[in-house]
Structures are given as C-alpha cells and as structure tokens.
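Structures given as structure tokens follow.
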Structure 1
C-alpha cells in the first residue's frame with residue numbers, strides 16, 4: 001500500500017513536501033499541471049512509502065489518503081468540493097483535525113457546528129452557516145436547549161472587527177459547555193515583508209486569568225508536530241464537553257496566504273507560499289507561544 005493522491009484535488013501548495021520522512025513527494029515541473037492549473041504532488045517511489053500518514057495529516061486540500069495509516073482518519077467526513085479555495089489555506093487543516101477527532105470519539109451524529117460563512121469548515125455533520133454574527137448566540141442557545149449535543153463554534157479572528165467581537169464574546173463566557181475553535185489569521189505584513197503592519201490578538205492570555213474555562217490553548221498548524229498537537233487539543237476540548245465540563249477554547253495561529261499574497265485571482269504557487277511562511281516565522285510566531293494556558 002502507499003499514499004493515494006487525488007491529483008485534481010491537489011492545490012499545489014507543497015505543504016506535504018517537507019513532511020514526508022522519506023522525501024518521496026515532489027511537485028511536477030512547470031509544464032505538468034492538473035485541472036486546477038497548478039503543479040501537483042506526486043509520489044516518486046510508491047514501494048518505499050511506509051504508510052505513516054504524515055502527508056495526509058499535512059494536506060490542507062483533502063487530496064491525500066493513506067488507508068494503512070495507524071492514525072484514525074476522518075478523511076471521508078471532509079466535503080472535498082468545498083475545501084477552502086486558497087492554496088495551502090490552513091482552514092483545510094482544521095477541517096481534517098475536526099473530522100479525525102469526531103470519528104475517533106464516535107460523535108458524528110451528535111456533533112453540530114455553528115459558524116459564519118467564510119469560516120470554510122465543511123464536514124458531513126450537522127452545520128449551521130450564517131451571513132452574520134448570529135451564529136454565536138444561536139450556538140449557545142442551541143447547546144442550552146440540547147445539552148446532549150456536542151456544539152462547536154468556529155470564531156474566526158480574520159479582521160479587526162471579528163477579532164474585537166471575539167474578545168467581547170469570549171470574555172463574557174461563564175458556565176457554557178461548548179467547544180470554541182478560534183482561528184487567528186489576521187496578520188498583514190508591511191510593504192517590504194520584513195515586519196508586521198497590523199493584526200493579531202493576545203486575548204487568550206487574558207481569558208486564562210478569568211479561570212472560567214476547562215481548557216485554553218494555542219497551537220500552530222504548519223508542521224506535523226504542530227498539527228498533531230492541535231488534534232490532541234481539539235480532541236480534549238470535545239471530550240471535556242462530552243463530560244459536561246465548562247467551555248474550551250483552542251486557538252490556531254496561521255497566515256492567510258490569500259490576504260498576505262494581495263488576494264490573487266488564481267491558486268498561489270508553492271514558491272510564494274514558502275516565502276509567506278518564512279515571513280510568518282520571523283515576524284509573527286515569536287510573539288505567540290504555543291502552549292496550554294489552562295487545563296482543568
């Protein structure tokens with residue numbers, strides 16, 4: 001057996017390339033493109049693949065499947081036709097992490113997701129999309145009316161307004177028993193790409209001082225170790241809700257390639273994504289510690 005790659009689902013971001021422990025993945029040359037018009041990933045030596053599942057873990061497009069991976073996989077819960085359209089978008093990673101943990105915990109029929117459109121979490125579970133911010137209060141109300149359900153609220157900090165709204169919402173949480181995934185991807189570079197122009201938020205540290213939550217944690221998503229930790233934290237947050245514990249907030253920190261790349265009208269090539277990741281490592285990551293702030 002070996003990793004199976006859906007060549008036309010691949011977005012050419014290259015997130016999986018450095019993850020393979022045997023360096024078996026490569027992008028095609030410039031003349032070989034898929035239906036999306038981008039260079040796609042190939043497995044150079046299928047017989048050498050050890051089915052570790054790392055490439056599936058790192059694929060943000062739902063394009064890679066490893067049937068023999070020892071890890072539980074929620075691959076089949078991902079709506080491949082609805083994967084975030086921006087090459088390399090780490091919201092695809094969040095979809096995969098959520099799918100994996102929902103399958104592992106056996107809660108597919110009990111899980112309900114509330115989100116604002118644009119959060120781009122598309123799974124084969126009950127999901128409520130909203131044009132505005134009503135998703136948040138509706139999600140809390142739904143949990144109070146259906147305590148047996150596992151309610152996940154996707155709170156995106158992708159602009160100044162949404163970040164300020166999240167600060168207000170999360171600061172007012174008391175005894176609610178929901179799981180909140182906070183996506184912090186509001187970061188804009190300066191013109192020379194050597195500094196941060198605007199963006200970000202350190203509200204998680206303030207929440208920890210209140211002590212109302214059962215879990216508060218921040219994780220990255222750009223290496224296998226970071227994604228594995230995010231998956232562990234999301235699983236723990238969901239388990240806390242299953243056990244009736246107070247709310248959990250898991251924040252995932254990542255760059256928005258679409259914004260940083262000046263909103264391209266086509267998929268971004270691997271080289272541009274690599275450049276943005278390098279900027280993010282230098283200008284953003286040092287100010288954000290990946291850690292568990294509160295764990296009751």
Structure 2
C-alpha cells in the first residue's frame with residue numbers, strides 16, 4: 001500500500017486526513033501549526049517531522065492549502081517536495097489555485113520525475129466531515145487510477161475532468177456559480193426583509209420555483225439563516241476564489257461583469273470584518289450596510 005503524506009490540516013484538510021486514516025491508509029500528516037498536527041496524532045495519525053521528510057518517505061503527497069503561494073512554498077526549494085521526493089511519487093494538490101500555477105507545477109514536477117495531479121474539492125466542510133466530498137480531477141489515466149482509492153475514502157463523487165489542469169479549471173467554473181449565487185441570494189433576502197415579508201413563506205416560494213438553487217436549499221438554512229456564522233467556506237476564501245476566476249477569465253478574454261460586481265461586494269464584506277465568516281453571511285453584511293434586520297428562520301425550520 002502507498003504511504004500517504006498529507007500537508008495542510010485546515011478546516012477541510014483535517015477531516016480528509018482523518019477519513020483516509022480511518023479507511024486504513026498509512027497517513028503521515030503535517031501542518032505549519034504543530035498543535036494542529038498533534039491533534040491528529042491523538043486520533044492515531046503519524047506526525048511528519050518536516051515537508052522534506054514527508055516527501056522522502058511517502059509515495060503520494062497530498063496538499064490542501066489556501067492558495068498558490070502556500071503550494072509554491074511547500075513544493076519548491078531545498079526543503080520542498082520536488083527536491084526530496086523519490087522519482088515516481090505522485091503529488092496530488094487539492095487546493096484551489098491559479099490554473100496557470102498548476103500548469104507550472106506540472107512542468108516542474110516532470111523535471112524531477114514526479115507526477116502532478118490537481119484534484120480540488122467541491123461541497124462544504126460538513127461534507128468533508130462525513131466523507132462526502134466531491135473531487136474534480138486533472139490527471140493522466142495512470143495517475144488517476146492510482147489516486148482514486150484515496151478520493152473514494154474522502155468523498156463519494158469523483159470526476160476525471162481530463163489532463164492536468166482541467167480539475168482546477170472546472171473548480172473555478174463551479175465556484176463562480178456558487179459564489180455569485182450567494183450574492184444573488186443575499187440581495188434577494190435583504191430585499192425581502194426590507195419589504196417586511198415573512199421569511200419562511202418567501203423561502204417556500206423561492207424553493208418551489210425556478211429561483212431555487214443549491215446555496216439557498218443546502219447552505220443558507222444550515223448556516224446564516226440559522227444564526228450559524230462558523231465557516232464551512234469563508235468570505236475571505238470566496239473572495240480569493242472569485243479573484244482567481246476573474247484573473248483566469250481576463251487571461252482568456254472572457255468578460256464576467258456579474259463576477260466583477262460580486263467581487264466588489266465581497267470586498268466590502270471583508271472590509272467590514274466579515275471575512276472569516278461563512279460565505280452565506282454575505283446577506284448579513286448587506287443587511288448591516290442597509291440597516292435591515294438580519295434574516296433568521298425559526299429554530300428547527302427545514303426547507304421542504
């Protein structure tokens with residue numbers, strides 16, 4: 001069985017590493033915060049001494065990091081993955097990063113005799129907790145077959161999108177829709193509050209027509225509308241991903257005026273100290289700016 005190194009134990013990475021271990025994989029974990037790694041040691045995972053040690057000892061190295069900057073710092077340099085991994089090692093990056101950076105990492109990996117796989121994650125942190133993540137994978141057929149058992153331990157939906165780079169680009173398309181839908185939902189619910197409408201009646205109508213969407217049905221009722229602002233996916237990360245989308249769109253000359261307006265709204269939310277809240281809380285930021293009562297459903301209310 002391949003030895004697995006897991007680098008990046010944030011809100012998504014932590015449950016994924018635990019799910020791998022619980023399904024019988026040999027997992028060595030590492031995070032820039034030693035206390036986080038030690039939490040997983042208590043569960044039974046092994047703690048990596050360093051990135052270089054993980055690269056030397058593991059057959060597949062997984063990264064789950066905030067941005068291209070962190071991925072670059074982990075894989076490059078004398079103490080990075082590229083310089084220390086054995087030829088034939090697969091590096092599977094599950095981060096959401098600039099697709100041009102993925103292309104660059106893929107080229108660099110090949111020069112070291114390594115394989116690169118981009119496998120960003122769909123769905124929310126609560127799905128990662130339950131091992132129900134969705135993966136969008138860019139990889140050769142050989143590498144995809146090798147890493148698929150790992151994704152089956154962490155999720156229940158796996159899509160091989162094509163060669164390296166297609167996974168991350170698919171993720172940007174997906175997140176563009178998810179984030180802009182958050183914005184649209186926030187505007188609509190703020191307007192309903194200003195109108196003085198009954199929130200549960202309004203939601204029943206929206207969920208029963210073509211206005212229905214996954215964010216409104218899956219995320220809002222469990223997060224902001226229930227008064228829970230703890231992040232499954234933060235406004236800061238949504239802002240980062242939308243910036244990646246717009247940069248990639250500009251590079252290939254695709255106009256995205258709705259995305260540009262949404263990015264500005266999320267910038268305002270970050271400036272008003274909402275950045276670390278769940279991205280559904282964009283509606284709270286908008287209501288605060290408009291001095292409208294924040295929308296909340298009664299305790300125990302569920303969408304039908």
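Readers should treat all values here as calculations from the given coordinates under stated rules, not as data from a laboratory. Only a predicted model underlies this, so the values are computations on that prediction, with no experimental measurement involved. Cβ atoms are built from the backbone, for glycine too; each structure is taken alone.
When distance in nm of label points 7 Å out along Cα→Cβ at positions 65 and 169 is computed across structures 1, 2, the figure 2.3 traces back to 2. Could you figure out which one of 1, 2 the value 0.60 for FRET efficiency 1/(1 + (r/R0)^6) of positions 241 and 281 (r between Cβ atoms, R0 = 35 Å, to 0.05) was computed from? Label of the originating structure: 1.
Between 1, 2, which one scores greatest on FRET efficiency 1/(1 + (r/R0)^6) of positions 113 and 249 (r between Cβ atoms, R0 = 41 Å, to 0.05)? Let's see the in-between values first.
Values: 1: 1.00; 2: 0.75.
Largest calculated value belongs to 1.
Here Rg and Dmax of the Cα atoms in Å, for residues 105-272 alone was derived from just one of the structures 1, 2, and that gives 18.4, 63; the source is 2. One of 1, 2 was used to calculate helix-only ellipticity at 222 nm (-39500 (n - 2.57) for each DSSP H run of 4 or more, over all residues; to 500), giving -15500; which? It traces back to 2.
Taking Rg/Rh (Cα atoms, Kirkwood Rh) as the measure, the highest value among 1, 2 is held by 2.
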